[in-house]
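Structures are listed in the sections that come next.
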Structure 1
Amino acid sequence: MAVRLNIPETWDQLSPSQFQKIVSLFHSSEPSIQQEYQAFRILLNARWYQWIKKARIRWLLRTEPRSVWLPFYEFLYQKCTRTVFVPEIKANGKTYYAPNNRLNNLSAVEFAVANDLHVVWRSKQSTEALLLLFHVLYSESKKRAPFDKLALDKKTAEKIPLPVLLATEATFLGSLNHMSSKFPKVFPASQKNKQSKHVSFEKIILAMAKGDLSKLSTIENVNIYKFLEQFQDDIKEANERKRQQR
């Protein structure tokens, strides 16, 4: 029985609903094979199909071996490449607006704070860090207001559904993976069996200001991609000086 499938093939092709369901599933306690089955069903988005096609899909899942349907969702178990944020989130009687794809409208300090919160979530599974990460990335107005780190603590009272928070963090990770490929000197690949120590970008910003507080605000508010480009150039120059001194 032939079944023609038209499903997402990359992270960025997932609809907001599919993406949130997939990420929530990956943070559940479902057994691995059941998790794969559910992930595939989410990708199929069964409501798109008429009842005959639904029956054919059920037949496929029940009768064909895992090796047949694994290629359709295998990308979900590889590196996260999602860089498209869910555009708008409605919660607490408000509308929260997403940052641009790949975080390309964030300032250096916004990225620095967001990255620190991302690291805390990944290492400690702190839901507070997850919530604050959302509030760093999402804005209450379409035009992003100047970033105020001190105002973040007040945001802990503004609760956001967990699937939204998980999807936001996963998109941050995908954007971070994109940055890592673009700026390999800034984000060097971890050596095997060697755990790298996290260095906050806030400390790097302070170091780049070289104690001149008049420069600090300018560096903090520069676009994150311009900041990373300059930082990578600085690393290359430092490495070249070391090479010449040998």
Structure 2
Amino acid sequence: MNQIIGFIRLQQIDTRLDQVNARLNQINIMLENDQGLKQIIEQKKSFEQKVISSTKNLELSEQAVQNQLIKIQQSEANLYSGKVKNPKELQDLQTEITILKRFLSSLENKLLEAMIEVEEDQKVYELICSKYIDSEHDYTSRNAVFVEERNLYQKELEKLAAEKKAAENSLTSQDLFLYNKLRMKRGGIAVSTISEGACNSCGATLTPAQEQAVKSPDQMIYCPSCGRMLYAS
């Protein structure tokens, strides 16, 4: 008797677990496929990378200008140190400094462009972040019912998990092996009720003797067609 009750209880719990998990999957799909929020999240991620890229470009431009200034300082130091006496070498140094300063001007223009780009990117990114906050708020309001339903089902899952563990503890390992094997083979239903002399899962008709045996609490009867364990509700 305890074995039959254990199987029935375990099946009831597993059936409810299947129902809850199926509904949670539906809810999660609906929440994850919210196109409005999904689009703004993608924009936010995309512009985060753009800000990172433009900031990196600014850092490289700043470093290039700094390096060029060092080169100019070194060349001017050589020019005015008095160590170079040869007129040709002095002329070469002056020419080199002129070229370095001309290139510095080009680098400074690029630096200015990089600074403007970073400033513009940051403004756009801040605007997108603001839109993201608004969209997230709208998403929460729009899907509040689904979020609440999901929270309730998640709590129920925790409760069912504890109940399932208790139900499994009432059965032997051999019983659990048989039960789980039947569940895998029969679409999650290992234990079925009967009504009007037939298995409610596959519809197979039972003989009067089989129906009477199912109603007995002292033995386990299996459906002659689908092989599920039977009980009379």
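Here, each number is a calculation from the coordinates, and none is a lab measurement. If you're wondering where the values come from, they're calculated on a predicted model, not measured in any experiment. Cβ atoms are built from the backbone, for glycine too; each structure is taken alone.
Things to note:
- Source structure of the calculated read-out (mean count of other Cβ atoms within 10 Å over residues 60-67, 10.5) within 1, 2: 1.
- Cα extents along the principal axes in Å, for residues 76-203 alone from the coordinates reads 47, 29, 25; which among 1, 2: 1
- Each of 1, 2 could give relative contact order in percent (Cα under 8 Å, 6 or more apart), but the derived value 28 comes from 2.
- Structure responsible for 23.5, with mean count of other Cβ atoms within 10 Å over residues 164-171 calculated and labels 1, 2 on offer: 1
- FRET efficiency 1/(1 + (r/R0)^6) of positions 124 and 196 (r between Cβ atoms, R0 = 41 Å, to 0.05) from the coordinates reads 0.05; which among 1, 2: 2
- For distance in nm of label points 7 Å out along Cα→Cβ at positions 92 and 148 computed as 8.5, the structure of 1, 2 it came from: 2
- Computed 2.1 for distance in nm of label points 7 Å out along Cα→Cβ at positions 28 and 44 - originating structure among 1, 2: 2
- Origin of the derived value 12, 28, 40, 19, 1 (P(r) over Cα pairs in 10 Å bins from 0, in percent, for residues 140-219 alone; candidates 1, 2): 1
- Each of 1, 2 could give helix-only ellipticity at 222 nm (-39500 (n - 2.57) for each DSSP H run of 4 or more, over all residues; to 500), but the derived value -27500 comes from 2.
- Among 1, 2, structure where mean count of other Cβ atoms within 10 Å over residues 100-107 as derived comes to 17.9: 1
- For 38.4, 124 (Rg and Dmax of the Cα atoms in Å, calculated) the corresponding structure among 1, 2: 2
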